[in-house]
1. If helix-only ellipticity at 222 nm (-39500 (n - 2.57) for each DSSP H run of 4 or more, over all residues; to 500) is calculated from each of P, Q, which structure is the one that comes out at -21000?
2. In terms of FRET efficiency 1/(1 + (r/R0)^6) of positions 43 and 83 (r between Cβ atoms, R0 = 25 Å, to 0.05), which of structures P, Q is highest?
3. When log10 I(q)/I(0) by the Debye sum over Cα atoms at q = 0.12, 0.14, 0.17 Å⁻¹ is calculated, the result is -0.58, -0.74, -0.98; to which of the structures P, Q does this value belong?
4. When Cα extents along the principal axes in Å, for residues 27-74 alone is calculated, the result is 45, 20, 17; to which of the structures P, Q does this value belong?
5. One of P, Q was used to compute relative contact order in percent (Cα under 8 Å, 6 or more apart), and the answer was 32. Which one was it?
Structure P
Amino acid sequence: WAHVYEPPRFLAAWSVYFGAAAEESLQPSIADMRAGLSAALREAFVTVFPEALGRADLPAFVDLVLSSLRGIGMTRLFGTDPAAESAQREQLAQVIATWCTSAPHHSQPPKPKKVKP
């Protein structure tokens, strides 16, 4: 949080993204940059939470976590409430911990059952 979402550059970057939304010539470059960043963040997530490795739903879950963090970061455009931000991050951490430890792993598709003739 402190290195990515809290610094002023986070809001500055999103201001550029929003401002570029109407510029069709910039959209592919921004989309490519965001796709690369998302892939790197998914890899980093597995490094930090190795128990998540092999989860079939890993990409969607990481995207959910990142969307949550971005949302918390974006609300700073309208003022800050450090206690509320902290409480939300604590709740998100609990969601991550529960997901990493309790959901079943589906890293490989189930093997087909043998059919008797």
Structure Q
Amino acid sequence: MKFMLTTPYNAPKHSQEELYQDILYSMLIPYIQKSVDDYYTKFLSIKPIVDPMSIDILSVERPNWYRTFYFVIKMKVMPYVGSHNTVGIDHITITVDGIGEVKVNDFEHIEDCPC
């Protein structure tokens, strides 16, 4: 059976889940930041920042069934400049496979901010 998480999720504070979520964010930040940079450098003179607190996981799918290691992760990202002045809301879809390949498949700008 396929596994899919479709509700935005934040792990309980100080839990193992939160630790794993933080590891995931830390590993994906360079890919997310590059996508954000590529989009916003067309409009802004400074690069907005993405950090784990500005990301929400919208969905995680394991499309190749149980215990396979190919994942599709959709995230809501809220990049900011300065003292957390959000510049937009974006959705990014990333795939991760079992041999460590990470790929940004889609970047969708949802809304300009201030929101």
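Every number in this text was worked out from the coordinates using simple rules, so none of it is lab data. Note that the structure is a prediction, hence the values are computed from the model and not measured. Cβ atoms are built from the backbone, for glycine too; each structure is taken alone.
1. The read-out was computed on structure P.
2. When FRET efficiency 1/(1 + (r/R0)^6) of positions 43 and 83 (r between Cβ atoms, R0 = 25 Å, to 0.05) is computed for each of P, Q, structure Q gives the biggest number.
3. P
4. Among P, Q, the structure yielding 45, 20, 17 for Cα extents along the principal axes in Å, for residues 27-74 alone is Q.
5. Computed on structure P.
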